[in-house]
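Scrolling down, you'll hit the structures one after another.
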Structure I
Amino acid sequence: MLKISAVIGIIFVCFLYLQEHGNVQKYALQSKINDLKQENAELEHNIAFLEQKISKLRSDPKTLEKVAKRKLGMVRTDETIYIFETDDKKK
């Protein structure tokens, strides 16, 4: 009878340990899920922003012209570019 009680006690202690360890893992996984959901929401927001930007570049000539001028340094044939030297370049 004493052996059975000892075995049951050991099984019970193991069960409690595994249950607590499982709860810790569950909390860690839930935290990871929440972090991934947050990251997913941010990525969805970025995707929507980029899709809107692409749509404007495809359909709005003014937006395309702004980007061409700013990023590529392009100008229209009837435009003149003036480059002014700043104090940083003089030194």
Structure II
Amino acid sequence: MNLEQIQAGILGLSNNEIDKIITTINFRRREIGNQIKGQFRIGDNVWFDKKRDGLRISGKVCKINRKNIQVRENDKNWMVWNVSPSLLTKESE
């Protein structure tokens, strides 16, 4: 089944059926997020790109929260970023 077939099938669904699909999609997104988050450990060197100006921020994982990971910036030891795990990349060791 390809994406266009799925989209066509969704157009024919009732409200209750759509609610069940939304619940399933949200479950899967949480599952994927937990898998990504599980790849990081406190002390890992990571980087992410800052949205507004495209700067690359490098730092260390200092705390792993339920949804986000706190990263302490290398250049500014006082600066801590809350970052979605999906936006982080581990630096090669």
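General remarks:
- Computed 1.8 for distance in nm of label points 7 Å out along Cα→Cβ at positions 49 and 73 - originating structure among I, II: II
- At a computed -11500 (helix-only ellipticity at 222 nm (-39500 (n - 2.57) for each DSSP H run of 4 or more, over all residues; to 500)), which of I, II: II
- Entry that produces 187 once volume of the Cα convex hull per residue in Å³ is calculated, selected from I, II: I
- Structure from which 5.0 was derived, distance in nm of label points 7 Å out along Cα→Cβ at positions 9 and 41, options I, II: I
Only the coordinates and a few stated rules stand behind these numbers; no lab work does. Bear in mind that the values here come from a model prediction, so they are computed numbers and not experimental data. Cβ atoms are built from the backbone, for glycine too; each structure is taken alone.
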